[in-house]
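Listed below are the structures to be examined.
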Structure I
Amino acid sequence: MPIIDILGFPHFYELTPSVLGKNQPILVFIHGWLLGRQYWRPLVEELSATYQCLVYDLRGFGDSQAFEKQPVETMDNEKYSLTSYAQDLLILLKKLEIEQAWLIGHSLGGSIALWAASLNPEVVKGIICLNAGGGIYLQEEFERFRSIGTKIVKMRPHWLTRCPLLDILFSYLMVVRPLKRQWGKQRVIDFVKADTQAALGSLLSSTTEVEVHLLPRVVSRLSQPVYFLAGDKDMVMESKYVRHLASFHWLFKECGGNVIDIANCGHIAMLEQSEVVKSYIEELLEKHIVAPSS
């Protein structure tokens, strides 16, 4: 598996073969909190026949782990902020000599994609956010979410990956219909594997009042096309929050057409409704770039 150094931190990535004869933007997939690059596999297997695709593990998640773990007491949340992750991504693109990209981000990954687009509009040509939204700060809800999230991260025992039937439970979490058991197993693995500093740092830095209110301003100044795919039964990122964030973009203001609801879908749309998500991605890309001929 290829590894690339970004600011002294090893990052695992996978880059599909280029589509010969076509100068097309590369599709870059960014995973969400406590997940990893694996969840994009069904989409990438289909889309890579038409577009070159890049998937990678964010700093401290999946296989992108530091060779030496640092004590939590020395944690610096800024190393795991949205802007830091966006800068990691832009360095990755530069090192891989990717000059044009469309970013597809899930949940936390959607926020990272928006920040990366803001920091380098010359490279980032468009964004598709999946189960991502926000911009509304509800103090009690956020404080409860931060508290529960912190406890979950700190109390993870490493023997969970050997716990019988736990994968079945994970296949039911945050989705409308249970995922295949292989994905439940993968979710347990990534839940346990996530570095404590990265898990806590990304959670705490992205949910401050300042950061939550800043994201709509980021969206409002993007000149690139930005689209939002929302699960109509997503209880983690409800459609109303997706629409709120999307409303700050010029596409929403001009035609109201940058939000697409996915029926019977929860928070893991790329696995729950992979064929539907694939079709929407292809449709949106065809609006802005010429798809390579088969």
Structure II
Amino acid sequence: MKAAPFEYHAPETPDEALDLLAEFGDEAKVLAGGQSLVPVLALRLARFEHLVDLNRIPALRYVQAGNGVTRIGAMTTHATIGGNAEIRRRVPLLAEATPHIGHFQIRNRGTIGGSLSHADPGAEYPAVALALDAEIILASARGTRTVAAAEFFTGTFTTVAEPDEVLMEVRFTGRPQGCAVLELARRHGDFALAGVACAVELDSADRIQSLRLALFGVSSTPVRATAAEQAVSGIAAGELDPAEVGRAALAGVSCVSDLHADASYRERVAAHLTGQAVRQALQQARQQSLEEARHG
């Protein structure tokens, strides 16, 4: 198959891209890394009259950190994120998730903005954004707005972004002491049948200050396990039962069934992975706390 005919546009600034989207509206589609969109177009699962390619806009490729905030431009590639020292130090959960994404060819082209905008429920970056309460910056010719990750994903491949809006930037605050990303896929590089992104912070008395859990691959959107998070707040790290947290995280989650796995299988796998991720993140957090105490 080949893509249906379309008119190609290659703006060189964000404003040029926004003007094109304002002109063509829902007849246009934004092209970021193209790792998901190009196959969809080639199979004619979707068609658009205009394609607006963001790859010639260098202003959308950056990592900036300061005042407790890490800002990542939408066209920053997975490979750049995985190899960036500031991201590994300030947003380790994002760096931890990156090797799970496809293969190196995909990571060289795919972008964080494209991943979040595509909103595949089996993708890693949407779950990380949800777990870390990321802020997503959307812009159009009408203006700019900030959307919390918890409000951004509305369904499979759908978000709150309007047809004339472009995801410009993702912002992360804080730095968890321990983190882990675990998933099960049919083969390495495939989208996850079930997965979890976990981040842990401990207080000075070795109690759970915050536990953040976002499940992916199990429902139509990434799912934040808020009830399980709240239930362990203030518990001593040594008394936490990770397996119980894993089971609690899936309580009330409506897992999906498809050709690759049924709902009950996804639930069991996700609960197990969550328990393992909590255990790993907790060990990392306790080690980090010991090192911080040792160095004063």
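Taking relative contact order in percent (Cα under 8 Å, 6 or more apart) for each of I, II, which is largest?
On the way: I: 21; II: 15.
Result for relative contact order in percent (Cα under 8 Å, 6 or more apart) over I, II: largest is I.
When distance in nm of label points 7 Å out along Cα→Cβ at positions 106 and 282 is calculated, the result is 2.0; to which of the structures I, II does this value belong? All intermediate terms of the calculation are to be shown ahead of the outcome.
Working: I: 2.0; II: 3.2.
Label of the originating structure: I.
Check the numbers for Rg/Rh (Cα atoms, Kirkwood Rh) across I, II and tell me which is largest. Don't jump to the answer; show the numbers that get you there.
Values: I: 0.94; II: 0.99.
Checked I, II; max of Rg/Rh (Cα atoms, Kirkwood Rh) sits with II.
Which of I, II yields -10000 for helix-only ellipticity at 222 nm (-39500 (n - 2.57) for each DSSP H run of 4 or more, over all residues; to 500), as computed? Before the final figure, lay out the partial values.
Details: I: -12500; II: -10000.
For helix-only ellipticity at 222 nm (-39500 (n - 2.57) for each DSSP H run of 4 or more, over all residues; to 500), the value -10000 is produced by structure II.
For which of I, II does distance in nm of label points 7 Å out along Cα→Cβ at positions 26 and 250, calculated from the coordinates, equal 2.8?
Values: I: 2.8; II: 3.8.
Computing distance in nm of label points 7 Å out along Cα→Cβ at positions 26 and 250 on every structure in I, II gives 2.8 only for I.
Throughout, read-outs are computed from the coordinates displayed, never taken from laboratory work. Just so it is clear, the model here is predicted, and its values are computed rather than measured. Cβ atoms are built from the backbone, for glycine too; each structure is taken alone.
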